[in-house]
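Peer 1: Structures for review follow.
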Structure I
Amino acid sequence: MRTYIALFRGINVGGKNKLPMKDLAATLENVGCQDVATYIQSGNAVFRSEEADASLLSGRIEAAVKERHGFEPRVLVLGSEEMEQVVRSNPFPQAESEPRTLHLYFLVASPERPDLDGLEGNKSDGERFVLGDGVFYLHAPYGIGRSRLAANAEKLLGVPTTARNWRTVRKVMDIADQRG
């Protein structure tokens, strides 16, 4: 049995695609996930499964949400060991003390031709980024609310993403660690 983390994109945002976490947990259990825990309303779940293929799990979860709730969110499923590698590879460890300033954009696929010049050109003073394996790390010390880089990252990377701040990443890792 493996421990997984599911990151949902676009649920419970601006009153659209409402999916209470209790319903999300029930949906995950209906597709065979066990020991399900959710974290905050933006769609983070940790669970255990016999399934060895994360992409199959992702497809099953997306289909189950569509069938049960009428919309199909993008769901990125990572093994806990993959998420641990993302955490260990953080290129901005000094930013961990201010978790609201450190954002991880999880990539649905490896970008074939990311616009690195465009990313660089959209940076504000103090912002830094690193494109890692399966993740785009963004340190935005003044927040992402007005950040052109944050607003344009997905387009410039050329692949769909779902972003989480450092606090959320650490919290879901703590939940995953509790499950083994």
Structure II
Amino acid sequence: MRIVAGTHRGRRIAAPRGRVTRPTPDRVREALFSIVGPVEGLDVLDLFAGSGALGLEALSRGAATATMVDHSPAAAACIRRNAEDLGLRDRVRIVRRDWRAALAAERAAGRRYGLCLCDPPYSLTPRIAGGLGAALSPVMATAGTVVIEHPAALPRPEPPGLEIASRIDRTYGDTAVSVMRLEPR
């Protein structure tokens, strides 16, 4: 797996061992960021970060910071290693918690993100989608963007609690991506 574009284009990154983590394929990351557009200067939230590939890709493309959330110790260690190998450790914050607890803590700390990249385990996607919007809304910046990667075989996620101004849905094999631009508040 490699960084697709930006200052670290072509650099390899590792994924945690085992079958728990399903890294986003390079071609899907490339397509996703083409839809999202410029990310320069944004603070990025990478939920269910796994290897950190999505957040690291955003940093390579000019994002200011990336907060990587994953409850797995193996994922946190892999993200740390990848960030160090790319020389991005000072721009990465790793939060090893459940996604709900992490979002509650981010809200309590008053943090806001211009871009959220959410790639939950496919088996959990239907359960997560119902509570994601309400938990995520308070930590999103005005007119931010939320991206949810999900299985193409399932209906597109409709996270209640997010005020969506526009949305683009694309399918790449068995992977689908929903890019939602939020209403300005």
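Peer 1: Any idea which of I, II comes out highest on relative contact order in percent (Cα under 8 Å, 6 or more apart)? If you can, show how the numbers build up before the last one.
Peer 2: Numbers: I: 24; II: 18.
That would be structure I.
Peer 1: Where is mean count of other Cβ atoms within 10 Å over residues 4-11 largest, in which of I, II? Write down the numbers at each step before the final one.
Peer 2: Details: I: 21.9; II: 15.1.
Comparing I, II, the top value of mean count of other Cβ atoms within 10 Å over residues 4-11 belongs to I.
Peer 1: Out of I, II, which has the highest value for distance in nm of label points 7 Å out along Cα→Cβ at positions 140 and 164? Numbers along the way, then the final one.
Peer 2: Details: I: 1.8; II: 0.9.
Max of distance in nm of label points 7 Å out along Cα→Cβ at positions 140 and 164: I.
Peer 1: Supply the structure label, taken from I, II, corresponding to helix-only ellipticity at 222 nm (-39500 (n - 2.57) for each DSSP H run of 4 or more, over all residues; to 500) with the calculated value -11000. Mind showing how you got there, number by number?
Peer 2: Values: I: -11000; II: -9000.
Checking each candidate, the match is I.
Peer 1: Follow-up question, since we're still on this one. For mean count of other Cβ atoms within 10 Å over residues 52-59, find whichever of I, II sits highest and give me its label. Before the final figure, lay out the partial values.
Peer 2: Details: I: 14.4; II: 28.8.
Largest one: structure II.
Peer 1: Looking at structures I, II, which one was mean count of other Cβ atoms within 10 Å over residues 68-75 calculated from, given that it came out as 16.0?
Peer 2: Numbers: I: 16.0; II: 20.2.
For mean count of other Cβ atoms within 10 Å over residues 68-75, the value 16.0 is produced by structure I.
Peer 1: Given a value of 19, 14, 12 for semi-axes √(5λ) of the Cα gyration tensor in Å, for residues 28-107 alone, calculated from one of I, II, which structure does it belong to? Working shown, then result.
Peer 2: Values: I: 27, 15, 11; II: 19, 14, 12.
Working through the options, I get structure II.
Peer 1: Assuming 16.8 is Kirkwood radius over Cα pairs in Å as calculated from a single structure, say which of I, II it is.
Peer 2: Working: I: 16.8; II: 16.0.
Source structure: I.
Rule-based calculations on the coordinates, nothing more; no lab input. Given the structure is predicted, the values throughout are model-derived calculations rather than measurements. Cβ atoms are built from the backbone, for glycine too; each structure is taken alone.
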